[in-house]
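S.K.: Each structure below is given as structure tokens.
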Structure P
Amino acid sequence: MIGSFALFHRAYQERHCKSCVLTGCYVISLPYVQKSLLIGSNVVMFSKKAVTIGGLIKKDLKEAYFLPQKPSSYYKGYRFLNDEEYQVFDYPPCPLKFRQFVSPFRHLPAAGNEIPIIMECKPESYLQQHWKQWLPAFPPADIKSLNEGLEDEIPVVTTAALQRIPKLKHSVHPDVLYQVQLKSSILNINAPSPRHLSEDAISYPCMVKVGMSSGGLGNRLIENEGQLSTILRQIRDVCHWEGEIVFQEFISGVKEVPSFQFYLHKSGEIFWVGTTTGEFDGSFAWTSGRVDWDKQEEYEQLVYEEFTLPVKNYLHDRGYFGLVTFEVLITDHGKYLVDVNPTIGGDTTHLLLARYMALDIGLKHSAIFCYNKHRTTAKKFVEKANAINNKGKGMIIVLSAADMDEECESYLSVFAKTPEDVQTLYQDLKHNF
């Protein structure tokens with residue numbers, strides 16, 4: 001039997017989505033306000049819960065584009081190759097399809113239509129329909145070609161400094177953006193952090209971090225001098241990295257590593273996006289994040305004075321505005337700032353959706369699953385997610401999916417009433433793939 005959750009979605013789509021401008025299905029004149037859903041006996045006519053990326057940006061920039069693709073310094077032939085300036089450590093480089101499809105698509109479900117998105121490729125119609133069907137409170141993104149967005153003087157909100165885009169087209173000057181995204185920027189923030197070490201005075205164990213990297217690339221736990229020599233030779237001689245390398249004290253007794261996120265406006269005001277508790281693989285690559293919405297206020301207050309304000313002040317003083325993610329190690333003997341990423345995060349869209357799902361729909365537990373690989377096509381994968389959603393036990397949002405050789409790769413957000421239900425839905429989707 002189809003649950004009331006799915007039944008409402010079907011009725012809502014049939015009645016409103018084809019004529020949303022006439023019926024007022026979306027309220028888009030205010031940046032944070034969207035139309036909401038009805039689930040069971042709960043009626044929410046208007047909501048401030050459906051926050052969009054475009055709505056946040058629009059408060060600072062009257063006109064702008066958002067470019068969600070990341071640069072590479074190792075993928076020759078890529079449109080956004082940073083091989084002469086603003087180099088990034090992304091070795092080994094991920095496949096081109098990942099850069100053009102999987103990675104940027106994950107930001108579209110909560111992008112909104114307040115500002116256009118520019119990118120190399122558009123998502124397939126079945127993926128756009130999936131978002132439209134299950135996220136009717138979020139208007140579809142206005143997607144334009146790169147050429148459309150790069151021919152005028154309207155600023156572009158980027159994920160990083162991009163060598164191949166004129167400096168004045170960046171919403172934040174690329175010199176500033178590159179500087180605040182360096183791992184060493186933590187040294188300039190007035191907050192507790194692991195002790196930084198000089199290369200000629202290392203104590204073990206320690207952490208080695210390439211100065212400009214993401215996704216855990218270039219991060220290594222080093223136990224002894226031999227390991228240090230090997231990893232430095234690989235970074236400098238094999239990968240030909242000439243930028244900075246950070247050596248950091250290793251902190252033991254870690255209880256958790258939450259990831260905190262806010263939007264910093266030009267005025268210095270911040271909008272708190274939310275907190276995920278992360279999971280990492282053996283190479284410190286972030287693989288998933290979990291959200292318990294009942295703990296959001298607790299997490300926000302936990303770091304606000306000691307970490308959020310110093311991070312905000314550092315970035316604001318240097319002229320940065322936009323999304324910010326920072327990570328804090330929590331131990332029995334203290335808290336330590338270990339990473340600051342002034343850019344859109346891998347879990348930004350999930351947190352924006354989680355806010356809406358929890359406060360309007362009542363699905364307070366959720367998780368984002370990254371770098372998933374499935375032995376099927378992207379279209380069939382999305383179809384199975386739709387079938388599971390029709391059962392009304394929760395919600396699976398396929399943030400992105402693309403065919404990669406003989407399999408498809410995806411990013412997923414799963415929402416339910418309990419952590420156990422989140423895991424059950426995820427396993428149900430993975431079954432037979």
Structure Q
Amino acid sequence: MNNHKSEYGVIQTIRFMIRQAVKEAPAVLVWLVVDAILALILQLLELYVTPVLLRDIEEQIALKELVTTILFFSSGILLLTGLKEYINNATYQGKIEIRMSLCKAITEKIGATSYCNLGKKDFQEKKERTNQATSSNSSATEIIWIQLNQLVFCILGFLAYLFVMKRMNVLILAVTILAAVVSYLAAQRSVVWLQNNRAENDHARQCMWYLRGEAWSPVSAKDIRILHMKEWLLKTMKQNYEIFMHFERALGNHHFMADCVNIFSALIRNGVAYAYLIGQVLAGNMDAPQFILYFSAVSGFTSWVQGIMENVAQIRQSGVGISDVMELISYEEPYRFEDGEPLPKNAAGQYELRLENVSFRYPGASEDTLHNLNLTIQNGEKLAVVGRNGAGKSTLLRCINGLESYEDGSITVNNKEIKDLTSKELREFRKDLGMIFQHFSGFFHSARNNRRKCGTVRG
């Protein structure tokens with residue numbers, strides 16, 4: 001579960017996904033709304049079927065008309081259920097296409113990003129979180145469509161039931177909404193507590209399974225006996241077990257309290273609704289079918305209110321994963337690959353390489369590896385850079401060929417900053433800049449055979 005702060009808000013992530021859907025599978029958006037409307041009609045049919053049939057029975061209509069009414073409702077429910085299932089299957093491929101288009105964009109970003117980005121911790125963390133957001137049908141970039149569909153459905157249902165209940169006292173509506181909000185907040189409190197406390201429980205669980213595996217391992221059995229680790233092993237397992245059980249008990253208490261609040265809210269809501277509706281029946285302002293209709297509507301109205309809040313919370317959670325995708329795709333590039341400037345034409349292939357006040361520091365380091373370095377290399381000049389391990393020799397070459405992004409200073413080729421080169425021009429520049437890494441990929445042949453089999457290696 002992602003607990004980091006997202007750079008993009010819920011509205012921004014929804015807009016991003018809608019733009020992606022318009023580009024890749026616009027039918028998904030259309031069917032999303034159509035499915036919500038059909039689901040609402042289905043809900044209204046189920047709401048009205050009992051009151052309508054009860055009224056027909058009270059009025060003692062002809063059997064043929066009663067059967068017709070039953071067939072109308074049953075066939076409508078059956079037809080809408082089938083249509084909803086068809087829409088779900090019809091949009092399945094489109095949802096996958098949208099998610100896979102994001103996977104493609106992520107792959108292109110990782111494959112084309114500056115080499116120096118690959119070593120950054122935050123880039124790697126975004127990469128890992130992005131994989132979680134796009135790895136399956138239940139990941140954030142695909143399940144978001146189900147959540148949006150349910151949100152639209154709940155909003156339409158809320159408005160429809162509000163219209164159905166317009167005859168009821170405003171106090172009943174206020175009590176119903178308040179009960180739904182209280183129940184939701186009680187349940188959300190358990191969710192927030194779980195998010196804030198699960199890290200310690202997960203650590204305890206991992207320790208328990210690790211220690212159990214080591215205790216059963218024949219490889220560790222010798223060390224446990226020779227080093228007299230039995231007491232320590234049992235004590236550590238007991239400590240982690242107690243942490244785990246304390247968490248489970250606390251979680252159970254939170255769920256119990258949420259259930260109690262939910263029951264209490266339902267009792268108040270239903271009690272007020274029953275009192276009002278029974279009073280209307282006794283006063284002759286409402287008959288039995290209307291009583292059933294409005295009482296069912298009160299319960300349904302609560303579900304719509306809770307559904308809106310729950311789906312908003314779920315969309316916010318999915319939005320965190322989608323924000324990870326957006327952050328990775330838009331990750332800042334130190335080099336101007338797309339809108340860079342071309343390398344000055346030099347038919348003779350002569351270059352002047354100039355470094356001015358160049359500084360570079362690795363992430364997490366306390367000192368610069370390169371500090372205010374000034375160097376000019378003229379065409380044809382031979383220069384040896386000598387130094388102890390870790391002095392920065394390889395780092396210097398990485399900065400020159402654009403594998404590492406220097407923080408301060410300037411590196412120019414024929415007075416052109418290498419950070420401003422286009423991707424194509426940077427590749428052309430690297431072709432004339434040979435470099436053999438300390439850890440490289442080679443073939444199991446001699447240098448002569450490698451050269452003969454692979455040709456001249458440039459870059």
Structure R
Amino acid sequence: MLRGASLTLPTSLMGMLVVFRPCFTAPTFRTFCALGSGLLAQTGRRTVCGMLTGAGLARCWSHHRAHRFFSHARWSVEQVSAVLTRLVVELLVPAGEPVLVAVDDTLLKRSGPTVHAASWFHDGSATGGHQVGFGNNWVVAAIVVRLPFLRRPVALPVGFALVRKDTDAASRLSLGRGLVAAVSAAVPGRLVHVVADSAYAGKALRGLPTHITWTTRLRANAALFTPAPPRTGKRGRPRLKGDRLPSLQSLAASTPFSPTTVARYGSTATVATAVIRCLWYGAFGAQPVQVVLLRDEATTGYDIALISTDLTATATEAIARYAARWSIEVAFEDAKQTTGVGQARNRLRPAVQRTVPFGLIWSTLAICWYAHAGYDPGDVDHARAQAPWYRTKAQPSVADMLSKLRRVIITTQFRRTDPQPATPTEINILRLAWADIAA
């Protein structure tokens with residue numbers, strides 16, 4: 001009936017997967033496709049064996065084949081990430097436009113003393129006074145795109161780095177810059193705009209290439225300086241920075257603000273902004289930057305301060321760019337709660353380093369498939385018919401995208417000419433898939 005020993009995937013999906021063929025051997029590529037489709041088709045736990053069950057191959061393949069794909073097979077996350085980056089840019093970023101990249105980290109909770117690189121990290125989603133959690137901390141670079149059928153930006157994870165305490169890979173900022181460099185190398189000739197929160201600012205950002213800009217939130221105690229004065233012709237090293245500027249509160253009190261219309265978080269508003277050209281020597285060295293002070297609700301001082309190495313960006317562009325950073329937080333939530341990333345229970349170093357990126361890669365592929373081949377204007381009407389209490393639903397969610405791809409995968413693998421009768425397990429797989437869509 002469905003999912004026999006031969007793996008059948010939708011033609012529209014295989015057309016995207018074929019670009020990853022050079023990253024694997026022939027058997028490993030087959031396992032990559034099978035486990036990925038199983039991850040998306042699975043309605044239960046997305047463990048490694050859960051992926052194998054979701055692909056319908058639990059009775060055909062040994063579970064060792066699935067586990068060895070992560071722990072022993074010869075393939076590189078970095079190489080797959082580079083191919084994925086080119087695919088996302090080719091499909092979803094208009095030619096000639098800059099690539100917007102959001103960088104952030106997230107904690108995937110684990111338990112047990114033998115899990116590779118697991119430790120205590122900050123967990124912003126933790127409840128209580130101590131926001132810490134035990135698990136693997138991942139730094140992720142995601143390309144932020146605008147889809148024609150959505151009003152909000154969407155972050156598509158393409159780069160991944162595991163934080164390992166007490167090693168060279170302990171600095172999230174250094175790992176983030178490395179991921180951005182890899183994204184830039186994958187799409188040569190493109191201008192890359194990076195946006196991150198205030199944790200991603202420091203000395204590791206000195207010497208950024210001219211085709212990479214960095215926008216982040218400015219710390220309240222940042223020491224700002226005027227640009228270096230001209231050389232005097234006297235002996236000795238010339239000055240690298242000018243005089244120190246007053247605090248941000250003093251600058252906000254002495255700098256004129258002007259009304260600015262900004263589009264952020266799905267709405268348009270008029271705020272007051274002020275732009276200051278200066279140096280943040282502690283983070284960017286002698287590279288000129290501009291500070292954008294935003295006064296949203298306050299009548300004095302400022303509500304938020306942004307800093308950017310992009311001197312050509314207007315205040316409106318800088319604010320909109322930073323607001324788009326929130327899309328990576330939504331991507332983390334969707335990946336954990338909808339796609340099931342992080343549910344695999346690996347312990348070995350290669351398996352830990354591959355399983356979470358594998359899940360995020362397939363999350364990105366699912367959205368790319370929906371944007372390129374799966375979207376239909378009637379999808380929202382169908383979702384509202386299934387759940388009529390969502391009266392204000394006007395655009396598809398990531399859950400809707402995954403549900404449609406799951407349905408297409410199952411339909412493709414349904415073989416009406418199969419002489420074998422449907423087993424109760426296979427019937428239950430179909431029932432759970434359609435029940436999950438209607439939920």
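S.K.: For the read-out Cα extents along the principal axes in Å, a value of 107, 69, 42 was computed from one structure; give its label from P, Q, R.
M.R.: The correct label is Q.
S.K.: To continue, here is another question. helix-only ellipticity at 222 nm (-39500 (n - 2.57) for each DSSP H run of 4 or more, over all residues; to 500) computed as -24500: which structure among P, Q, R?
M.R.: The read-out was computed on structure Q.
S.K.: Can you tell which of P, Q, R yields 26, 18, 11 when semi-axes √(5λ) of the Cα gyration tensor in Å, for residues 71-174 alone is derived from it?
M.R.: Structure of origin is P.
Computed from the coordinates by the stated procedures, all read-outs in this text should not be read as laboratory data. Quick caveat: nothing in here was measured; it's all calculated off a predicted structure.
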